[in-house]
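Next come the structures, one after another.
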Structure 1
Amino acid sequence: MYLNACRKIYVGNVSVDTITSMMEVCRKISELRHDWKDKNGRQVVDMPEELFTKIIALARNLIDCARGWPIQLCSTYYTALSSSITNLTMASREYTTQSLIGLDTKTSQLEALQHVREGATLHHKELTEEDACREKKLKTMIRAS
């Protein structure tokens, strides 16, 4: 009798609700950001690759049929990135936006996310190089004056 009571109280006899679990995972994915504050209040900026890795780590907990998901991974990744990276990616002639139609499986969602990640990584690198060049020019201007 004691073991049965312990099992019910501490282990539980209810199966995991996949819908609630999926909603929780989607909420956590939606909360991810390119720049965020840590526990100490310091500003942290993740690279697009780091953000992608965080999304992939959470997405593995989602069910295979994506029809019931309240999010789309590639769209959520776009919104999590900084506006400068998103704008540069979307404005690029080399980058083709991913169609959101037919993303009804986890595999297709992950493929679309991979496509968006490639564009974001490329344009993040361009922005970083531009910032470095601008900083170098500023230093030479300060020395010259």
Structure 2
Amino acid sequence: MERTIDELMETYRVAGPPVPIEAMLQNPLENMWDEVDISLVSGSFMAMGDPYVPRMSFARVLARHLVNSAWGAERGLSTYKDDPRSISTLARVIIMPRSMLERLAPSARNAHTLSGHFEAPFKDAALRLEEIATYGSPS
């Protein structure tokens, strides 16, 4: 998953955070998906409280599009399509790629700093750090 998302970032020429989730949805590359009009996405899922919750919701939309795309299938992402937990994990990897996270100073690798730097909800930043600690090297 990590290597595939690194390839996605390279393909979209994303050099650093924040990852342009909305632009990626609106500008699919070959073998991906049809353009997504994000203005048509319901705002009902955009809970208030954390300003980055909408970005995480769009990251899950992007993750779903990736696992259902030819591009994603060629890279083994289609195995995650029927698992909501995997979609959420993939969304966290998209919004906070490990390769970008590792460029931060060790002292900056905490949920508070990641939340602001990657524009991700605090809760998801904390989960991402747990995932990295649990799984060690990239998969």
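What follows draws every value from the coordinates through simple rules; no lab data is involved. If you're wondering where the values come from, they're calculated on a predicted model, not measured in any experiment. Cβ atoms are built from the backbone, for glycine too; each structure is taken alone.
One of 1, 2 was used to calculate helix-only ellipticity at 222 nm (-39500 (n - 2.57) for each DSSP H run of 4 or more, over all residues; to 500), giving -19500; which?
That value comes from structure 1.
Ranked on relative contact order in percent (Cα under 8 Å, 6 or more apart), which label among 1, 2 comes first with the largest value?
Once relative contact order in percent (Cα under 8 Å, 6 or more apart) is worked out for each structure, 2 has the highest.
Once Kirkwood radius over Cα pairs in Å is calculated for every structure in 1, 2, which label goes with the largest value?
Looking at the calculated values, the largest one is 1.
Say we calculate distance in nm of label points 7 Å out along Cα→Cβ at positions 90 and 114 for every structure; which of 1, 2 gives the highest result?
Of structures 1, 2, the maximum of distance in nm of label points 7 Å out along Cα→Cβ at positions 90 and 114 occurs in 1.
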